[in-house]
Structure 1
Amino acid sequence: MNNIYEPKFVKQLFNQMSGSYERMNYITSFGFSIRWRRQFLNKLGKSEQNLNVIDLLSGLGENWAYLKQNFPNSTFSALDFSEKMIAQSKNKGNKVFNNQLNLLCEDILQNNLETNSFDIISCAYGLKTFNEQQLEILAKEISRILKPNGKFSFVEVSKPKNKFLYYPYQFYLSKMIPVLGKLFLGNPSDYKMLWIYTENFGNCDHVKEIFNRHNLKVKSENYFHGCATGVYGTKS
């Protein structure tokens, strides 16, 4: 089997899912992805100041309307290494940010972002595609590009610890989602990967430990009994 954490593999996967990913996020979370998105972004607070905000692993731009609402006078960037996700999200970026979004097609693990340049970092549903070594690099990069006292917030679909939730959730994601993927999208294999990544990821507990090692003050959060988890905090 391919190394599922190899950037080339992950990029190809998300390029292939680019036309349907927003809908499938909604379906795989029973619609909770929108609520979790709003909750994790609220961890960043709100500000009328002109801050420098970046949305990492930005996908189809699902975070952008909330970010613009919470930081209406800020300067916005978004980064994703999937060329097709970038292409699909351009129109949304132009609409939400009135053609003022700096949309970057880069790998966050090998990026050209300036040190100490961002006040706010957001990221939704991308952590599961990193292995432990890559999460160390990610934490190092978050610490590098954040300004002192800058804020970050991440959320990820997770394995609930409650077995009464875990087993039906496992069945739904691992068995039903590929079927729905075939029925609605004609491609079940890509969506099988969502549960494989989630199963391997577990939850954000290990992410918190890794981020804590990189000059970041980190808190964790559970959403809907652990079906999603997150980390948020500030740079020391």
Structure 2
Amino acid sequence: MARSTLYQQVARELRRAIYSGDLGPGDQLPTEADLMQTHGVSRNTVRLALGELVNEGLVSRTPRRGTIVRDRRPLLMYPQRELAPQPAHSPREAFGYAVSQEGRKPSQVIEVAIVEPPENIATRLELSDGDLTVVRRRLRFVDGQPYNTNDSYFPHAIVADSEIVNPADIVRGANLVLEELGHPQVRVVDDISARMPTPEESRRLELEPGTPVMEYVRVGYDDADVPVRVAVSVLPADKHLIRYELERH
């Protein structure tokens, strides 16, 4: 029997155990030695099989723990809900609320800078040459795992004296701060595309080899139709499900 057929057979049986739930998130796969004995194959065949599962995003391999079944629960995102009215008694940031609703724990690392924005951001914000932006760069976690990045750009002239320039969590969310500054977002335009990650994105998000990402760009406009925010999110495709609900009026 050809070696390629052997490793595909081993991979198929392990894949079936993962999809059936016999091997759940966090479970450790049998060792290479055990798989060699169980399937009567060589170590190289076992490594080819495990490599195929790694490339599919089903397992991860670590020096200390061996091969572990990944938690493949995607974060369900409803982009149309971001601008929904906030409860007056308990305003909340959209990402943290969405994660908490699934019984999971959100956290994030925030960096803030005042920068001359990249050309694509300046164009979306309709800025003139030399105009500055405040960018809040966030690496966001779910249950301690890096899940996505979000870089939000705001015209410096609008937010310069607000808490948006401070590198701290805004519990009620930056959208509400913009509203308090007289710039409520009443319209958004979303662009969503797929690509492979950059090396830096792969490092920060701890991506398995071969994992694509979605780049999600949202431009928010105030009631004078002036763009006041551009948010660029990088979402690993195996960790996110974007769901839009549309109604006919």
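Read-outs throughout are calculated quantities, based only on the coordinates presented, and are distinct from any laboratory measurement. This one's a predicted model, so the numbers in the text were calculated from it and none came from an experiment. Cβ atoms are built from the backbone, for glycine too; each structure is taken alone.
Just checking, which of 1, 2 has the largest value of distance in nm of label points 7 Å out along Cα→Cβ at positions 104 and 224?
Details: 1: 3.2; 2: 4.0.
If we compare distance in nm of label points 7 Å out along Cα→Cβ at positions 104 and 224 over 1, 2, the biggest value is for 2.
Given that distance in nm of label points 7 Å out along Cα→Cβ at positions 16 and 48, derived from a single structure, equals 5.0, which label among 1, 2 identifies that structure?
Working: 1: 5.0; 2: 2.0.
Going through each structure in turn, the value belongs to 1.
Which structure, out of 1, 2, was helix-only ellipticity at 222 nm (-39500 (n - 2.57) for each DSSP H run of 4 or more, over all residues; to 500) derived from, given a value of -13500?
Working: 1: -13500; 2: -8000.
Among 1, 2, the structure yielding -13500 for helix-only ellipticity at 222 nm (-39500 (n - 2.57) for each DSSP H run of 4 or more, over all residues; to 500) is 1.
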Taking log10 I(q)/I(0) by the Debye sum over Cα atoms at q = 0.08, 0.10, 0.15, 0.16 Å⁻¹ from the coordinates of each of 1, 2, which one would give -0.27, -0.43, -1.02, -1.18?
1
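Out of 1, 2, which one gives 2.5 for distance in nm of label points 7 Å out along Cα→Cβ at positions 176 and 200 as computed from the coordinates?
Details: 1: 2.5; 2: 3.2.
Checking each candidate, the match is 1.
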